[in-house]
1. Assuming 2.4 is distance in nm of label points 7 Å out along Cα→Cβ at positions 39 and 95 as calculated from a single structure, say which of P, Q it is.
2. For structures P, Q, which has the highest computed value of distance in nm of label points 7 Å out along Cα→Cβ at positions 167 and 287?
3. In terms of distance in nm of label points 7 Å out along Cα→Cβ at positions 175 and 375, which of structures P, Q is highest?
4. Matching task: 97, 52, 44 is the computed value of Cα extents along the principal axes in Å. Pick the structure from P, Q.
5. Who wins on distance in nm of label points 7 Å out along Cα→Cβ at positions 263 and 319 among P, Q, i.e. which is largest?
6. Could you tell me which structure in P, Q was used to calculate Kirkwood radius over Cα pairs in Å, for residues 47-446 alone as 25.5?
7. Say we calculate FRET efficiency 1/(1 + (r/R0)^6) of positions 239 and 351 (r between Cβ atoms, R0 = 35 Å, to 0.05) for every structure; which of P, Q gives the highest result?
8. Given that distance in nm of label points 7 Å out along Cα→Cβ at positions 559 and 591, derived from a single structure, equals 2.6, which label among P, Q identifies that structure?
Structure P
Amino acid sequence: AMSSVIVTAKKPLIEQKIDRTVVNVEASITNAGNTALEVLEKSPGISVDRDGNISLKGKEGVMVLIDGRPTQLGGADLANLLRSMNASQLDQIEIMTNPPAKYDAAGNAGIINIKTKKNRQMGYNGSASINYGQGFLPKVNESFNFNYRQNKWNLFTNLNHGFRQRNQRLDINRNFINPNTKEIVSNFDQQARMKGEGTSYNAKLGADYFASKNTTIGVVFSGFSNDNSFVNRNTTNILKLGELSQTKALSQSDRIFKNFSTNFNFRQILDTTGKELTADFDYITYDGKNTQSLSNYYFDGAAHEISKGDTLYGRLPQGINIYSGKIDYTMPLKKGARFDAGVKASYVKTNANAIYDTVFYGALSPDLSRTNGFDYEENINAAYVNLSGPLGKKWSGQLGLRVENTISKGYSNGYSFDDNTNNFYPSDTSFTRNYTQLFPTAFLQYQADKKNTFVLNYGRRIRRPNYQSLNPFIEYLDRYTYQQGNPNLKPQFSHNIELTHSFKGFFNTTLNYSKTTDIIQQTLEQIDSTNKTFVRQSNIASQRQLGLAINTNIPVTKWWRSNVYLNVYNNLFEGLINNTQVSIKATTLSLNASQQFTITKTLTGELSGWFRTGGVEGVFVTKPMGALNVGFSQQVIKGKGTVRLSVNDIFWTQKFKAVSKYGTVDVSINERNESRIVTLGFSYRFSKGKMNGAPKRRASSATDEQNRVGGQ
């Protein structure tokens, strides 16, 4: 074993590079014990909404990668995967708002690449950690990372287990308005109190074989299992025509979601000039089992039962299979220029069913009005070229073009009710889409002097709907509230332009402009005749955004380093929603700050936080929110071990409030999660061997597809 402690320069929390922002996860003490989703939520420019959807600089449609490989998940399923990952597994988070043509065009707002820890030593090395967190309810996670490199072989594994309990409070107030008189005809005041717990397992096993100095072959197997249960107690007070009534609902959801994926990769250096050929082939499968029960009870204003209760049982199995492959070619040219080209193909097949039964007056019977099946197939074929190089002593540039052809088919089989026969009959719907799009990218860099660098870039991007967002299934919160998929969703397209100035690498300013059409956003739709409200994603309107971002990383003194990220953006949504002309505009300020202090040689402290003013998220106007965190880190066991203590959201200010008013819709939402958590953690590092360059984990071939599995 190594007898001395190796001291390395500490990385700053946030690094601003020409084409990306890099977050060094371990540089923040308060990340200890956090999940990957919580780390993202504290990262500059990133926000996570109440359903786990990730936005970047106020724009939804982010493509999330792990070690350059696709997660193939979206919405709630992506959130559950990121909750199963411990921050101790993470090395860096790369945030790219305008990626080059080599990357999939998917991701309207850009790409977030979560890089797990890599080891750079011959011999063996690894780490183990355990964290215990306590809010209202406990959270525990453990992780183990191990790498062994000898001669021509490199073997690695990452293991993680987590158990979390959490509380959630959700209040929704709805006014139903007469479209003619604009008067309130009824009011629904809903309070939901939810408690959930989940157990997760996450594993990765891989090997790299260095056949020669020019040839590397690799294989990676990975998988996860999430088992979550949720109980919701929901009370709705209804004021209609001057009379008060009440509905109480008890719902329970149990969900098991499993994944297995395998990646085969190949890298060949073709000659001494640096020509290189790489290939990746992936197979990914997901299996989900979701059971639900919803019981409703009805009372008058005096708490007397006015009608018999009813219970709805649902089974929602889901299966997804993804096949993809890509080949990339790189050729160095004269005078520092480079040519890149590549092709990619992917095929996705999903199958989902919703099977409902109703219990009424003690009798169980199939509920054909809610029973449905949905099959979806998609094939995407893509190719790209990219040329980069110097344009003189101070100028350099890059031009790229990507073409993608998409063929998709959806088939839904359910039942419709015939008023004449008073019976249900099979009712099938289907759709087919075929479109080809071009996605140009351009970068121009000017090195004015040693201190000042300017970069101008442009890119066109696409956001395809999540697979489950196309699924017309209904998922209930209570009798009057549910969410539903939308098979009529179209992809959205955006044009993005950025101008960045970097001064000495520690003061960076970015101006950005984007225009998005057919934007995919959650909408609220009301059925006035039944007083029901449902949420679904729709192509609601166009979005225009103008923004300014400033990032500073300043060593104030030898013992104090300050990092501040400030982002101001103006969002304008306008278009036709549910036959109502809508124009919503707001300016939002987003601030992330971290102050790190070296107290002694082995003890460090951190005070960090984030704040976001009110803004616009689709049809919702949001209120300000933020959080303040504090943490301490103490090295032990001759620097091999670290003890961390942190408190996140000290004053419990991380709460979501929003209103939505257009047409006859008048809704306010108040949500508070269990965000104030005290965490105590311990990590231990071990190694034997000498430092050496580690093999680079490349992006796999299924980058876009994984981000679109799951939630709406």
Structure Q
Amino acid sequence: MAWRTAPTATRPGVRGQGDSRAGFPVGFRADIEGLRAVAVLLVLVGHAAPAVLPGGYVGVDVFFVISGFLITGLLAEELDRTGRISLTAFYARRARRLLPAAGLVLLASLLLAFLFLPRVRWASTGWDVVASALYVMNWRLAERAVDYLAVGQADSLLQHYWSLAVEEQFYLLWPLLMIVVATGFGRRRAARVAGSAGLSGWLLLGVAAVGIPSFVWSVLSTASAPERAYFVTTTRLWELALGAVVAVLGLRWGRLPSALGATLAWLGLAAIGVAAVLFGADTRFPGALALLPTLGAAAVIVGGLRPGRAGPGRLLGLRPMRAVGALSYSLYLWHWPLLVAAGAYFGELATPAAIGVVAFAVLPAVLTHRYLEQPVRRAPLFTYHPGAALQLGATCTGFALVAGLLFQFTVWPPAPRPGALVLPPLDASSAAPGRSTPAVPLTGAAVLAQDPRDDPKGAPVDRVPTITPDPTVAYQDVADVYRQDCISPGDDATVLECVYGDRDAEYVVALAGDSHAAQWVPAMQAVAEANGWRLVTYLKTGCPYQEMPIPVGRGDALYRTCVEWNDRLRPRLTVSAKPDLLVLSNVTYRPFEDGRLVPGEEGLARSVRAMKATWSQAVRAGVPVVLIRDIPYQDMDVPECVSRHPERLTTCTTARREALEPGEAQARAAGQASGVRLVDLTDAICPTQRCAPVIGGVLVYRDTSHLTATYVQTLAPRLRDALERVAS
């Protein structure tokens, strides 16, 4: 399949470290191969030793610019020289270059998951393989980034495929865009003219039509939803478009004086290095800051169009640099699954160990490059028969896709999703007068004494007969509010109101806060139904009901929608829709002031003052306030740990003293706020000196800091007694 128009007249191009026909730079350039080496080394060191190179991730941005430059140069040269773009040939080249190695690593990642990852992660790995094979992994990760249930989950073996997905989507879009632009150019020519300059102008318009909106959107999205902005294609297209600009203007760049070209190239390398050293996990990225490494990469490419002894071309073109550059694709593919698998099996890797794993990745990378990439790339069958190359690519993708789908059956039969439990009293002897005792075995917190502190039934043990929910589905064991879209997402300030219990009841209880409030809905719902109350929820991702600006995401940007959500909810709870009882719970957040996070004791003190001020406002409005103290935190992902150590559950415990620290500020604030009652269920969650992962046969946590809905249900009688005392 090809698109055709009349070819333009050609003109001599610039020749140097590569070829330039008709003004569009094409051909091999040793300095670009060396720049690939720089990019992949930044990524590898950044992943293995983030303390040494915290901004190593900018290597991906360098790759984007290189890809935009090379692909646009090749397509523009073909269009200008022949008057056509063969889509079949283009996609065949991409297929034989990228898909065999990518498919191999996807299959290898499934094997690594089976051998080294806990069973709880197998199903998600299978779906990650499916998303990676279809080159939509970046969108899957973007959804995870804004899905509060996924926040805090362990790194995926295929997380690095997000950048490959962005590039593949670019490869699908870009030839079509160039065809559309060239069609407009061809219709406006009265005759064949020296067309490189004219075609370049039209191509620049097309590039600008994509690149400028993408850059603007990147800046805006990075400010408002930084986690999602990091992965989505729309915030990254401008980086590839920047490389395209360099390619389209290749003839003009080639006229630069050699001294200026050398200076540009050195400055470009320096810009990349500065970004790698100064940027970090908290940098608001990509956004405008991505201009530093991307313009740096563009400057290196431009400077290399006029190579000279003074430029960095000789350094980048050294044989070791070119060797690493040639291996860059395979190195990128292999290093991350090996790092994640090693970390999952051996625990968090120290920097020397992580560097050792990355060094080991050179072996499969070399083998893949030598025995798969190179033979496929050079095989006449795939070189001269595009259809065969496309079939090869489809086969590689198909194998990975099917394998990812079939891998779901490694977790078979799937554990059933937990259903609602019959709510027991604290124990059979302590059932309140007039309440029937359900004829069901006591589970979860119900096995504990009325005063659960130091109850041996809550102590960690190595083995239990059964665990509910099964750790493989624990992340799904959440309150109904998640499945019913009753939690405002991070990028939305809309106040969502959901009603449970007796919808017609006169007594109204409101529950407001973040996910740490949402986790109490199963118990609150049971209490509301038992007492004939109307329960109304007001919940937002990562946002407390609190009169204080807080940060969000990469770079600690201001959580604007949280501020707006609070501004809208506050008058509702204190004026227009005052409840009879307001129940609050949330993570303790640090304030965000003057563009920065307020750290240390000062930040904690301000947070305490903000909590007291917010609660006091409700109390002054005549609304009784109950604060459910934040739960103890575990220092590991509990379902993963339990899945890996079913015979040694005591491995999956945290010291009570450390686990209670996150809730100390709330307890302090509640003690100082007049009219605020504190409900502290800590002893029923962590009864002994170490917090157990399983109590009464029930898995307590679904991650590090959220309770399973099943365990929360078993806490309902205790919560009911506390709330009834306030309500009466």
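Read-outs throughout are calculated quantities, based only on the coordinates presented, and are distinct from any laboratory measurement. This is a predicted model, so every value here is computed, not measured. Cβ atoms are built from the backbone, for glycine too; each structure is taken alone.
1. Clearly, the read-out refers to Q.
2. On the way: P: 3.7; Q: 2.7.
For this comparison of distance in nm of label points 7 Å out along Cα→Cβ at positions 167 and 287, the top structure is P.
3. P
4. Derived from Q, not from the others.
5. Values: P: 2.6; Q: 3.5.
The structure with the largest value is Q.
6. Among P, Q, the structure yielding 25.5 for Kirkwood radius over Cα pairs in Å, for residues 47-446 alone is P.
7. Sorting by FRET efficiency 1/(1 + (r/R0)^6) of positions 239 and 351 (r between Cβ atoms, R0 = 35 Å, to 0.05) in descending order puts Q first.
8. The correct label is P.
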